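Pasting the structures in now, so scroll down.
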Structure P
């Protein structure tokens, strides 16, 4: 069983509230999972068109602005315990997805998190109580020792599959896996980074690594969890190792200072234990 953090994606189309004061007030109102239908007053939003249509268009402190299509998909699923609060817009039909289920399910003794815990960014490794999460497709998580919840929405494997197959413009981040704990993930990741460094045939500093991949198009230079290569414009891409052995590549605005002092190198031409792409 897994818990997935559902969020909008800022690189896709988003919405903006015309009344910014109402926007900030709204963020606070969604933290406790209370229904708001009976007191709801429609607010106006406008679309920020980035050329990439999205079904999740803004985060609201534990709620999400969603498209008509997202609402239709979710309303077909029984027992989600959510409400949709309509918004006014000349750019389309949007509403706020307000999740009403709040679970007191964090196992703080097994989690790697700041105490007191305030936001999802305070969590390095999340542990949940499986018996409490079981059977819930969408929920928020109660903060320890209070009535407020994390300002994030979590979904089950079942709902994740539906979202990925029918909707677009979102982020789904795996925050917890009952069969693969964060401790096991950290141990595997550390072993993978060691394997990378052990496989380096020729080593050099960062500047020489950049020169090498620019000169030898198609080569990749590695250092622990990091990798660099060039794109079709011969610009440097930065890769971050993932647990499945692949890399997440970005075109960075700048390079994190931590990577500049690392030892880099080219891998031996042999098959990795976990595969490379």
Structure Q
């Protein structure tokens, strides 16, 4: 897997774009589950709302929950700000929706902050052939402390409320209609279940195919790598596919994904829903950018 990732990065580096200016590798700063290499410009403020509903079909979906629309899995509200063209910061509030295979919940009521720095920007033929972005994320659970030591929100220490994620994103816009991105990340949770691991390495891939000026197709996949993060243990890759709509004023996105959680500290360690069991859900994101 690591050799494959390195080979793909090298491939990115040796395929040029025939001198075209490179912009909008992706239309938004998030693809579906994964962050993208896109940045806000200096002094831009992005107001974001993301919803994940319940299972669309299957045992927990269908008409009984109006195809998941009556069962909200997670919701995120937040702000992102361009400090500089190459440095963005953000603050989110999300419900939290990840869980263990046995049904125990992950961290809930998450307040998440992040900083995002662009190291390299893909330029013309004689410039950088790729875009490289680094992101650091920290989440803290604001849920009430449980008196039951077997619950994850027992929180013996305040630091046990926290989880962290660091990641590197490498992307290339090959043509106006096709972009590809690789993600490498490390997620650390200060408190986990007794048979779980604190640290998880993950790799991801994402792509965008622009169909028309307004509509684009997006897909992302995130694979966690840890001793007990296999399908036999009840964990599954986070897979999302969606339609991106650019109205000119804002980006509207409709997607399907098996991930219940939205932020990296939630969906990477706690993806236990399986597409094969019809455990996928409808989601949408509305993003509006202001210049301040």
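Going by Cα Rg over 2.2 N^0.38 Å, for residues 82-233 alone, which of structures P, Q comes out largest?
Once Cα Rg over 2.2 N^0.38 Å, for residues 82-233 alone is tallied for P, Q, the winner is P.
semi-axes √(5λ) of the Cα gyration tensor in Å computed as 31, 21, 20: which structure among P, Q? Don't skip to the end; give the middle numbers.
Details: P: 40, 24, 16; Q: 31, 21, 20.
The read-out comes from structure Q.
Match the computed value 28, 16, 13 of semi-axes √(5λ) of the Cα gyration tensor in Å, for residues 42-169 alone to one of the structures P, Q, and report its label. Please report the intermediate quantities before stating the final value.
Numbers: P: 28, 16, 13; Q: 33, 22, 14.
Label of the source structure: P.
Taking -1500 as the value of helix-only ellipticity at 222 nm (-39500 (n - 2.57) for each DSSP H run of 4 or more, over all residues; to 500) derived from one of the structures shown (P, Q), identify that structure.
Matching structure: Q.
Given a computed value of 18.2 for mean count of other Cβ atoms within 10 Å over residues 146-153, which structure among P, Q does it belong to?
Details: P: 18.2; Q: 12.1.
It must be structure P, since only it matches.
Using distance in nm of label points 7 Å out along Cα→Cβ at positions 90 and 194, single out the structure from P, Q with the greatest value.
Looking at the calculated values, the largest one is P.
Work out distance in nm of label points 7 Å out along Cα→Cβ at positions 130 and 226 for each of structures P, Q, then name the structure with the largest result.
Numbers: P: 3.8; Q: 2.6.
Largest one: structure P.
With mean count of other Cβ atoms within 10 Å over residues 138-145 as the yardstick, tell me which of P, Q scores highest.
Values: P: 20.0; Q: 16.4.
Comparing P, Q, the top value of mean count of other Cβ atoms within 10 Å over residues 138-145 belongs to P.
Where a number appears in this text, it was derived from the coordinates with a stated rule and is not lab data. Since we're looking at a predicted model, the values are computed, not measured. Cβ atoms are built from the backbone, for glycine too; each structure is taken alone.
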